[in-house]
Structures are given as C-alpha cells and as structure tokens.
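Peer 1: Pasting the structures in now, so scroll down.
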Structure P
Amino acid sequence: MAETGARVLVEAIARRFERFEPPAVACREPDGPLGWPGYGAQRERAARATGSDESVVCGRGVVGELEAVLVAFDFGFLGGSVGQDAGARIVAAFDHARGHRLPVISLVASGGSRMQEGILALSQLQRIAEACLRTRREGIAHIAVLRNPTTGGMWASLAAGADVVLAQPGAAVAFGGTRVRDPRATGEPFTAEGKFADGQVDRIVDDAELPGVLAELVRLLHPSRLAGPPEPAPLPEAPDVPDLPASGWEAVSRARAADRPRAGWYLDRYFSARFEISGDRAGGTDPGMLCGLGEHAGRTVAFAAQTGTANTPAGFRTAARLVRLADQLGIPVLTLVDTPGAANGAEAERDGAGPAIAELFTAVAAARVPVTTLVIGEGGSGGALALTSPDRTWITADAYFAVIVPESGAAILKRDPSEAPEVADLMRLRPQDLVALGFVRGIAR
C-alpha cells in the first residue's frame, strides 16, 4: 500500500468513502505565502502525478460495519509534506469527527512540514496537536497507521500521540528524516520494528491484515458503542477449587503452583475478541503486563493483566496508559493481579520504578470509569496493589495478597528463611482472611 495513492489506500479500507470539501485557506498566491520560486509549478506536477490536489485526502467512510473519519496522506504529493492547506484539512477532519462522534483513522506517510511554506507550515503542528486534543477530550478515539515513511512533524504531532498506533512492516519511522539526521544514525531505532521494540508502536500490521484490524478497532472503540455511563466489568469465571487453604503458606504455595491458571487462561475465556496494546510510549515494553481492549458479551472492556512475573517500570507505565485511555473513552476496566512484586534491581531503579508505580496508582485513583479487580495468583506488595481497585476487588481460592512476600517479610524481621511459613500465617494473607479484613469483596468461584 505504501506505493499507491491515498485514494486507492482509502478504498481498500473503507466502503462508501466520501471526501470532505476542503476548507478555505486565506493565502492563494501561485508560489505560496513565501513566494517560493517554482513552488506553484511543483504543486501542479504533483497533482498530475497523483491525481490529488494536496498531500492529504480527508473524508468519512464505513470501516467494517461502522463509520469513521479517515485522513490519508499521499507521499507522492511533495513527500506527503504538510503546509497550510493540508494542515487545515487535517484540523477540519478532526473537527468533523468530534461533531459527528466518529473515530479517526490517520494513514500517515509524510516527510514532515513543507519547506516551501516555511514557518507557516511548521505552525500547522500546533494546530493539528490542538485538534487532536479537542477530539480526545470529547472521548473520540484516534487510530494512527504509520506508513513508509513517517518522519518529522507528522510523527511527532499527529501519529505518536494517537490512542492506538499501528505500523506497516519495514516503514521508516523517526523524528529526523534520512536527509537531515546524522548519516551514521541508521538501523532498527528508525524503523517500525524498532519503534515496536521500544514501546512506541502497538502492533506491526501488514497490508493484507490492515482492513480487518482497523474494522476490529473501530468496532471496539466506536462512540456509538460506548454511549452512556459504563457499567462495571463483570468478574471472570474462576476455576473450581473445592476448598480454601488451611494455612498462609498453603495459600502462597497454591498461588505459585505451575499448573495454576494464569492471565491468558482468564482472558481467553472472558473475551470473544481482543486487541492488545504494547509499550509505554517511553522506550519500554513488559511482556509480563498484558494490556488491551476486548469484547465481552457485546461490550467493550479494557484489561490490564499481570502474568506472574516481577513487573518492570515499562509494565506499570503501559498499564497506566491503558487505564487513562479507558477513562478517556468511557470504557470499564478489568485488572488481573498476579505478581510477586515489582522488579527491584538496578535496571528497574534506573528506569524509574517508583515514579512508574506512582503513575499507575494515580491512574487507577483518578479513573472515573469503574475498575474491577480479580486477584488470580500472587498479590505481592505495591507492585500488585497499584493495579488493584480500591473498592471493587475479588480474589480466587488459589491466590493471596500480602504487604510483602513471606520470604522478604522474614528477612525484614531478621528471622531465618526457614521461618517464612510462620510469617505467612502471621500475615493473614489467605483469601478468607482478606475477606474478613475487608480488603476484598469476596472469593470468586
């Protein structure tokens, strides 16, 4: 799709696509607002080559079964660069999406701001960022697709801040394009794959998959499905455990059992379809924190699920990103708690473990949508508590929750490691203890 025009790309994704009438722009000088020599002729040649009168095509169409607004860049038109006309079209498209409550899909292939229009082109980044913010505040989702290439201002002002970011395999993605950055700066950090590895892209999607993935996301995120106050996410079904643990150490042992169901087991049974987001947008990913959006009984539910590992700062930041996104769009949240605690080595400290956990605590505390938590395994200290709802938490019969894992508790008390089972009993960390203490609402069966 990278070599085709914007209209061909849009037709592959959307049915019944109707272009918007371009908004009026004040300056209509042949060579642009700067009087750049030959600029008018350049535009005429680009129009003949692409069949478009600008670098972006904006309109609305049916993606899957629901309508969306599409903003499609044509790299063949002056490198997909953005000047006053293109900027005005993008802003108008977001305004239309807000007024008609439709999600936005940006199909980006751009070298950045148009040099021939100077500072008036660069200033479009501010206007586009403002339009994105206004739309976000209205609870309208924005999905960006990074095509080849996506560099400069359109990566920084339009695409990178989208709610969900997809990327074409092999696409060049970077703030600095190849002609302006250090020529020695090459390789994976400047590719879609590098951005995915660094937590800045949610998924790499090839051309054949793209229409189906976009249809799924539009269905999950369409405002028509998210109207009204969100009801709390129902609890997942828990495995049948006939009896409760007789001791604290038995509760810990059950939670650590290799054959106990993990997050994937619960998510597979809970959702009929789901889309996982990836990365904290700040350079990191954590496979031990599964986050995304799914469909449960015809409703969209956001999820953040620990997989039993010690989560890194990137994991906590990704979960915070998920909770904020759900709150912005009015989607209830389900969290699955299962971690022995946060990673606490030197690398985690350098990456900001404390601020990352604080960010997740704040996101959960600030959420206006209901957050429902099920503790499915180990509930170890603040790394588990940060993902836990303050008032809607349940626990399974093969889980526990404690101020710290018993072994570390024994160390703090300067007791022999062999006394960890006794410490576990003193902690009252069993499911039935947590019900009696009022920490959880009940035991899921």
Structure Q
Amino acid sequence: MPDRLTARAAIAALTDDFEELTVPGESAAPGRDGDGPLTWAGYADSRARATARTGEEESVVHGLASIGGRRCVLVSFEFGFLGGSLGRRTGDRLEAAYEAARTRALPLVSLIATGGSRMQEGMVALTQLQRVARASARLRAAGPAQLAVLRDPTTGGGWATLGAGADVILALPGAQVGFAGSRVRPPAADPHAYTAEGQLAAGQIDAVVPPGELPQAVAHWLRALHAPGSPALPAPVPDALSTTGLPESGWDAVRQARSPARPRAEAYLDAYFDHRLPLGGDRCGGTDPGLLCGFGRRDGRSIAYVAQCGTATRPAGYRAAARVIRLADRLGVPVLTLVDTPGAANDAEAERAGAGAAIAEAFAAMAEARVPVTTLVIGEGGSGGALALAAPGNTHVTRDSYFSVIAPELAAAILKRAPQEVRATADQLRLRPQDLVELGFARSVVGPPDRL
C-alpha cells in the first residue's frame, strides 16, 4: 500500500509556497452543531478526536500555491480526518476553492485522498457532490484548467467529482482508485480494476506518476494548459521528414504512403515539440494505441496535438481526440492534427463500441473549435476516418501522402471492377498530394526542411 502523506505534507512535497485560505461563511465549527445534522451520537466527539490527531478542523485544506513557478489554487485532502470524507464543511471549503480559482483566473489542482461521503451527515453529506459539480461547472465555463492528483485512496464521490471530473488526471503508483471502496465492492471483483494502474489501462486516467516526479509533472502540465489572453495563433505547419519526390501516378502516391520506411507520427511529434505531455484514454473505458494526443510546448507556446499512427483508428481514439480538441478550445490553445490512417476501424468490436457516434463526436469537435486547427497529412488519408481529424481550410499534405474518398482497392470493388483496374482507379480518384492542392482540399504540399 502506498504511503499516506498528511494533507500538509502532500502540499509541502509539491509546492514552492502555499498560502492557506479561510472560509468566513463556513458552516458551524466543530462542536457548535452538536452531533451534526442527523444528531448522530458521538459525531462531535469523533470530529474532536480527528482534530486532535491531525491538527485539522476538516478533511480538506485549500489555498493559493506556486508549483514550479506557476500559480494555482490548491486543494489537499487529509485522509486522517474521518477518512478524508466529504461533509457539509468540506463542501464549504471545496466550493470556496473553486470560486477562488474562478475569480482569480487560476487553474485548480486537487490532491485527493478520500473514502467518500460522510455517513454521519447522511444526505446532507451526499448533496455536497452536487455543490462540487456546480462549482466545477462554473470554473470550467470560466476557462481555467482543473488537474487532479489521485492519492491513496481516491474513492466514492471524491473520485466521481474532483477526480474523474478534472481535465487532466494523474495518479500515484499503487493508489486505490474507484467509485467503490474496498469495503463495499463485490467480493469477487478484480482488485486490479480499482488501482491507478488499472484505471490507466482502462483509459480513465492520463498518467501514473512516481512521487519524486510529481512536482515537475504538475508544473509541466500547468505550463502546457496555459494560453495567453490574446487570440491563439495557428500552430506552425510541421516540416516533412522525408525527401521523397511527388508521385507520378495515383498508385505511386498510395505506394509511397504505405511504405514501411515512411516517417510516422511519433517521429513528427518528436521533431516538432520541445516537450510534450500525453493524454491517455477516452474516459469511457477505452484506449487506442494507434492515436497519440496531448499537449506540447514549442518555442515557448502551448499546442495541443492529435496524431494518427497509421493504423485504423478505433472509437476510443476518436473520443480521446474530441476530448483534447474541446479542452484546447476551452483553454485557447491551438491544435495540430497529424492524419495517417487507412480509415476508421470497422470490425464488429468497433461497431459495438460506437464507431459512428465516436467519429461524429470528432467531426463535431473540429467543427465547433474556435481556436485555429492546423492539419498535416503525413501518410494515408483514408475516407471519413481521416477526414474527421482534418482541419477545413487549413490542411496540408506531405509528398508521401494521399487522401481519398475510399481506398482504391475498395473503390474498385464497389464499382465491380477487376483487381487489375485498381491502379487506374487510383488515378481516377485524384488522390495525389498535388491533386489535393489543385482540388482545393489542401493548401500546400509540404517539403522537408532545408537541413535535409
């Protein structure tokens, strides 16, 4: 089991400085409301013992902090105070923290360690989750990012609000993470599903970060999730990474794009960004290793990215892409997409996972984006599965790429043509990079940098 730091030790381990905030309108202090709203016998005594043991008067501490030179509002849970549970006064403090972030236009960072809602306050405690949800929605509407760090344990309402509702979710290794705590989950449940590592594999969180790396990781994220107040400038178009010439025929274009030696998304991202921070999963239980997305830094700027890796993109990939594009749009961060897929996955599993709805969500996110989106087609542009991540009016292509309404083999099959007619069909589709510019789909054919 991971070590459990106190709320203030967790703050000290993460921050450069911290200034605690108070809540003048906070609900009754310990002892003043007796045994609480349910008159639960002994509740006041339990609170008094928790205070004596931890030095805290409630299960959360909040204030203004600096992490790696970046200012934020910080919330830290004290698990030693009644299991870090959420009660009425916890709701007061959490609501105040969200409001402080909103009024100061600062990101909110939550260090969560909680067993859920406080039974001794019954429904009064449970409804604090609605307060947190409303406060989170107000902050989201105002713009600032929300980042959660899941400590051990993160369960119940704390996971289902501050944790799972954050824009970026990091977790400490081995932390228990799940809506059901260890005392209420089914006896036969797979314990791995309730760990940080299990939630990462299921696409529910973004990264598992060792304690020693956490301050740097949070600082990187706070920097990446920040955009200047002025309108965002488009992400620069990446240089092509190969010296391949323009294809003479449509089939030559297809052959070049399908070459195993062609540079792929990982190489483009490494060449483009000074530093990047991946986001993982669709928050719906799925991941797609064939789609990379996250935020990166380039020449002091933040740019979000979505990059296909040459495989058929799965529903989880499209949902993750939509999530990143919408987050970037809210924060005012420009987006770069790299298109490279033979098409959307169309196997039975993909259909059961909602391929059509996921692709529609990606199309909608691109259409709704107010920030500029830049697209470079670096390989195959296979039908709607590729078009869903292509920026209307700002798509560029490399010489070793193509884009087509459908793969030439499938087009020939649909048209009931013989296999030997596939190459001629590729020419008829006008899918070459130079054709795409002439047709008005692409703005330019991008060549390699001068140093190549």
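Nothing in this text is a laboratory measurement; each read-out follows from the coordinates by a stated rule. Every value quoted in this text rests on a predicted model; they were computed, and no experiment measured them. Cβ atoms are built from the backbone, for glycine too; each structure is taken alone.
Peer 1: Tell me which structure, out of P, Q, gives 3.0 once distance in nm of label points 7 Å out along Cα→Cβ at positions 353 and 369 is calculated.
Peer 2: The structure behind it is P.
Peer 1: Please compute FRET efficiency 1/(1 + (r/R0)^6) of positions 225 and 361 (r between Cβ atoms, R0 = 25 Å, to 0.05) for structures P, Q and give me the label with the greatest value.
Peer 2: Structure Q gives the largest value of FRET efficiency 1/(1 + (r/R0)^6) of positions 225 and 361 (r between Cβ atoms, R0 = 25 Å, to 0.05) among P, Q.
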